[in-house]
Structure I
């Protein structure tokens, strides 16, 4: 009986240790330089519907169901989606826009698991004809689910999707 108690206490101690050392937050972002003026780049980016042209997730499920609420390019606009298991179900709401600087939105995922993240796209003028775009998201890993992130590299996994999307964005904007 004592052996079972020691085993249970050992498992609990390992679990608590993992919860304590596992990452509590995440921030994934990538950037690219686009050879277009900042106002042209920003005006395109602030419209969430334009993401259908360059989002890597739209490619993973071109038949996803989408719904839009509000005026695209304005605070309060919500884009909802319901897709296959690669893209899941969720919504994105624009929460702030700082002209020619940033578009901040809240990402709410419902499937395959429930979570919430803060997404952002920032722009910075490199010169009169080129703009740096940073696309990313951040959030909190709540215990005990934060243990999962000891074994899953969010930056590596999502980062490659951001790189693909930004590359497509560059191609689209520079071809206009």
Structure II
């Protein structure tokens, strides 16, 4: 069985939106199976975490890819289930209406892409998160949906899969 990349969509998007389709194709080209659950019936992010963890108990994922609220869900789920890394797009960190996020992956296994012009999740919040956890951060000239930089996001994702997907004994310092 191939390793799994599990995608988690945002609050107002769907399981196979444009970004997820684009990144899923990259994951498949790199030898991964892909999955994306439908969360639109759940407005509460903690309920989304429970659904994700239930699904991952049946088929564990190597990596989680979360966008916006899905980024919060991926982070928080990583504290409950083991994954090798997180790739987060405009993650909903330090959002006043959300519970505090949890983090189960080391910062070195977390890559974040965020738009300088994001009007929903301030880039200062994401910079703060990445500083606190020592994550890799890519700030791009775009807004929350990252539509104008999709190809660049794909390049970052390919790089993430190449480096995070290596076996620990083959990684160099």
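Readers should treat all values here as calculations from the given coordinates under stated rules, not as data from a laboratory. All figures in this text were calculated on a predicted structure; none of them were measured in a lab. Cβ atoms are built from the backbone, for glycine too; each structure is taken alone.
When Cα extents along the principal axes in Å is calculated, the result is 73, 35, 26; to which of the structures I, II does this value belong? Label of the source structure: I.
The maximum of relative contact order in percent (Cα under 8 Å, 6 or more apart) over structures I, II, that is, the highest value, falls on I.
As an exercise: distance in nm of label points 7 Å out along Cα→Cβ at positions 11 and 35, calculated from one structure in I, II, equals 2.7. Which structure is it?
II
Computing distance in nm of label points 7 Å out along Cα→Cβ at positions 3 and 155 gives 2.3 for which of I, II?
Numbers: I: 4.4; II: 2.3.
Source structure for this number: II.
Give the label, chosen from I, II, of the structure having the highest value of Kirkwood radius over Cα pairs in Å, for residues 27-130 alone. Greatest value across I, II: structure I.
Given a value of 2.0 for distance in nm of label points 7 Å out along Cα→Cβ at positions 67 and 123, calculated from one of I, II, which structure does it belong to? It would help to have the intermediate numbers written out before the result.
Values: I: 3.0; II: 2.0.
Structure of origin is II.
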